[in-house]
Structure P
Amino acid sequence: MNTHTAELHCVNCHASEQDTPLLHLRSNGNELWICSQCLPTLIHAPQKLAGKIEHTDRIKPAPHHHE
């Protein structure tokens, strides 16, 4: 049995799952992957992912609380 699957890559930096852990996400019916290095961009500056993930212009950045 062939267990090889297509190599997965981060939607932002294109790092492969061989390089770094990837997190699975869905957006507008599409399955995407994002690495742990790029996840903060999605959380704090989603507009930087415009063109890579649909509707990031609708996501409000998470507030920054520095105490």
Structure Q
Amino acid sequence: MKPVARKYIPEEFLFDKRLLGHNLSQGIITPQELQEHLNQLPDLSDEVAYLEPPAEDNGKSEN
């Protein structure tokens, strides 16, 4: 398979989580570029929604 030049890959695919391993292993992006991208992401930790764990069932569920 012929490698694809980076200029033909849409920007949103370069750091797509599903393609990161491939893009790194093929040299499409460098680890330094990935780190720079991660450093530029906004901190959204104050927008996290915490979920309550489910209540214990004690074997009384109706299946």
Structure R
Amino acid sequence: MKHWDKIFSTKNLAEASIIQGLLAENEVPVQVLNKQDSSYPMFGDIELYVPAHLHITAKQLIAKALLN
């Protein structure tokens, strides 16, 4: 199995979905791990992971998107 790196973490599900869509649109495989408590969403984060060899590409895409 490939090694996956965490590239983004947030408490906001909408923000995680937007970043996931951005990466998928640019053909970067992404896995979402929701560690939020189902009863108390303020506890825990939503983490996005990409294959290690695409780590830099994913970070650049996110940085570019956040600047706009």
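Read the figures in this text as sums done on the coordinates, not as results from a lab. Just so you know, these numbers come straight off a predicted model, no measurement behind them.
Tell me which of P, Q, R gives -7500 when you compute helix-only ellipticity at 222 nm (-39500 (n - 2.57) for each DSSP H run of 4 or more, over all residues; to 500). Here the read-out was taken from Q. Quick check: 1.26 is what I get for Cα Rg over 2.2 N^0.38 Å, calculated from one of P, Q, R. Which structure matches? Source structure: P.
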